[in-house]
Structure 1
Amino acid sequence: MPEPPEGAERAVLFDLDDTLAPFQTLAHWQWAWKPQGPLLPERHARAAIRKSVRAWDRRRWQGLVGAEPPVGAADLRLHLHDTLLAVAGRPLGDYEVESVVDRFLRPSPHSETFEDVPATGRWLKEHGVPFGVLTPFPEPVARAFLTRTGLPTDVPLFADPGIPEAPRLPTAAAFRAARKLLGSKTARVVYVGDLYWSDVRAAARAGLEPVLLDRTDAFEGLGGTRIRSLSELPALLERAPIPAPVDSPPPPDGP
């Protein structure tokens, strides 16, 4: 990995789910719903998950710009409820759905991981680049997933405090609060997330330098700085400030 430029002052904030820890994956849904089988139909389930993630990105953005009420913890559960029904392709009982959602919000014992995460964390630590994790998850959920990433145990975690008056993602106030708590005095704070609208565009509105981590080409063709792996991040930190995405129309209502 490249050396940082001399005198560079920058810090990094990461999203958690599907950026540092696999979350909306076929294997995780399999474990949460049908751990003993039968296997979920791969093509249908992957398509349902992909469509659901894009819908969640759109819903969070609409809450940010006032087109819908802001999202909260109940909205996350509703999103997972809808995703499960889409994966199932049929109605399910309320008790079954709630049980599966509860299970889904815990890491599986088989714990999928991203191989590029520990190496990136080591590089940042060795080169004196402050970094932290910013997530809309409640802290117990976030901490459980974070422990599986291979990052240092002392990495700062900025989770949903569960206090109504506290700023919540994806508002600019939440991004700025995390930046302040990170303790970095640098003018350059890079934010890395896996959703285009409610991660990248929202972070740009808060004055951070946004990077889209698009591991599966879910947002191919959209503007801004896009990487396929965290192994590309050190090279980005060498460069001049990362520009915000050019203004473009809001996300459509379709898939």
Structure 2
Amino acid sequence: MARRSSGHWTQKLFVEKPYLFLPFLEERKTAGIKEAAAVARLFRKHGVRSGSRVLDLCCGIGRMAVPLAKQGYDVVGVDMSPDYVKRARRYAASKHVTRRTKFIVGDYRDIESAISDETPFRGILSAFTSVGYYGKDVDRKTFEVLARHTARGGVFILDTTNRDWILRHFEKKGYEMAGNVLVLEDREFDAERSYMVNRWEYYRIVGPHLRPEGVYKVDHRIYGPADMKELLESTGWAVVSSSADYDGNRIDIMAPDKSQMVTVAKRR
């Protein structure tokens, strides 16, 4: 697959400097085991049995794909970062699920090229807010492609941040730290486009020093339950539920720790 130009922030962060976001993915590996077990329960609840072929869209380092394979699923993971894909393969090998996993370097914006030889799928997972990076029109196209390559009645589990919660608890500044990486965040919300427009300033911690690693404009489309449902149902999916987590708890935008939105849809 041809490599995209380096203009977009996803290319800069995930392909050109994958080590900057890597500690945040590594930090979530342990949680990924628990979350994958909950995803497997959701799949089984909606008829996607162990042994089914499923897609992990924007799989990163395989933190969900590998434990899903341990749950008995045959998992195809796609990610734009060659570095993350290599790490996902190593993770799968370390957990002895190489035969149940396949990891492919592929771009969300041209997902059909990556998955056309791997389908049909019975289930799809998109975790850790991996949609919205390129806007609603690209999401619409991608969801349509996914529907075409999913068996009728197949299940799409979509884990994103809930826009309605973000607006209720909005903070203009913040920071995150994982491993030896610190990121300072300035945030704005573009209400006309429903976009978060962020400025992320990265540093690596080297001994007692902070080493600057660049400033990135990270903008992406975010969704609430209603417009996510509209988008899915206009692209060949029927929404079954929208919850605050993989366990099906009710969305409560007033709760301080319920920013997650897990939407479950079935292929019509």
Structure 3
Amino acid sequence: MDITIELLDRGHIRADSNHVVSGAVMGTAKEPDPQTVMGESPVYNLVIDHPEATILWDTGSHPSAGDGYWPPALYAAFEHYDAADHELTADLAAAGYDLAEIDAVVMSHLHLDHAGGLYEFAGTDVPIYVHEEELKYAYYSANTDAGSAYVASDFDHDLNWEIVHQQSETHFEGIEFIHLPGHTPGLLGVQIARDGETVIVAGDQAYVRDNYDQERPMSTGLLWSRTHWFESLQRLKDRERRHDATVICGHDAGDVARLRKGIGSE
């Protein structure tokens, strides 16, 4: 099927590398106090141009993330230092799209660096696909201490929610929504069957290649359930083998470079 995938550059987050890969920098007897390594991770969205619809994958961070919109402790830990330079409408325009052209939005999950542009769709009839478990947990977490990376004002809008209930659902021909609990209880990936290749966008099931290739998890603070994360990882790898698929991670600079060149590029 003729499906194109266009990268939207949504800026960069700076954080301690130990968040992204658990134990990335560890003390030893000889070096009990190793130097902290701050890493930089890209934030991106995708426009999936499908014969049935123009689909937006995720919406990035709110442009006021660094101006007090994000809770101070979260911003200090995960500094989206250029969020103000990456409004969704501007980044869409840079890729040749208008907000009005978006027919559907697929939310991998509702963390603050993914759901911050949902306000652009408030009061519209654009369907916002999200897994049932994610929507429940996001509202619960944003109003309790259960999970800290949700901001209620990102998603508490008059939105046309389209709820995904199953482990696998297809709402557009050739695009399969895959439930991948672990990072959050309702994380969604998508498997896209294009002409000549299969692409799996894993989202934050794997932030970077080390999470996926080496099976090194993110920090405990970035995992709702390590057991579910590992099970989801194995299901993804099985899909990769069966479909000879290209897997794209959620914040990996190398994968973003491949997206920019075109899927399948080395």
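Assign the value 59, 43, 33, calculated as Cα extents along the principal axes in Å, to the correct structure from 1, 2, 3.
Details: 1: 58, 39, 37; 2: 51, 40, 34; 3: 59, 43, 33.
Computed on structure 3.
Where does the value -8500 come from, among 1, 2, 3, when helix-only ellipticity at 222 nm (-39500 (n - 2.57) for each DSSP H run of 4 or more, over all residues; to 500) is the thing being computed? This figure was derived from 2. Could you tell me which structure in 1, 2, 3 was used to calculate distance in nm of label points 7 Å out along Cα→Cβ at positions 40 and 104 as 2.4? Only one of 1, 2, 3 returns 2.4 for distance in nm of label points 7 Å out along Cα→Cβ at positions 40 and 104, namely 2.
No value in this document is a laboratory result; all are computed from the given coordinates. Bear in mind the structure is a predicted one, so any value in this text is a computation, not a measurement. Cβ atoms are built from the backbone, for glycine too; each structure is taken alone.
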